[in-house]
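No value in this document is a laboratory result; all are computed from the given coordinates. Not measured: the values here are computed from a predicted model. Cβ atoms are built from the backbone, for glycine too; each structure is taken alone.
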Structure I
């Protein structure tokens, strides 16, 4: 099979895998204990969960878009 027929090359798939890993890390940063009816958990408003984790996810999505749009070397 000729490799020129594929839309993505090995580097594109590596970039997609790295982007997916970054997104998963961002979602893991968002996790934590939540509030219940009986108790209030102030950690839901932490900087890590409100600002850092969404930015990490956004960077991962941008990285994946780049991985898809990158032209393979001919």
Structure II
């Protein structure tokens, strides 16, 4: 079973990256505006600046998790 592309470290890093992305998507969620009422909360800093930055960090973390080499493989 040593012929796998990833080892345990890679899978842990990928899972952490997915958790970060999910956290960013949760930060983006929320109610929107309707035709009857405008909700200014859709333009909050959390939804426009923080959440996309968190998602981007998660994608970078996943790329790092894919590219990370184990010390025992050459």
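Odds and ends about this structure:
- Structures I, II were shown, and distance in nm of label points 7 Å out along Cα→Cβ at positions 28 and 60 at 0.9 was computed from I.
- Read-out distance in nm of label points 7 Å out along Cα→Cβ at positions 20 and 52, computed value 2.6, structure in I, II: I
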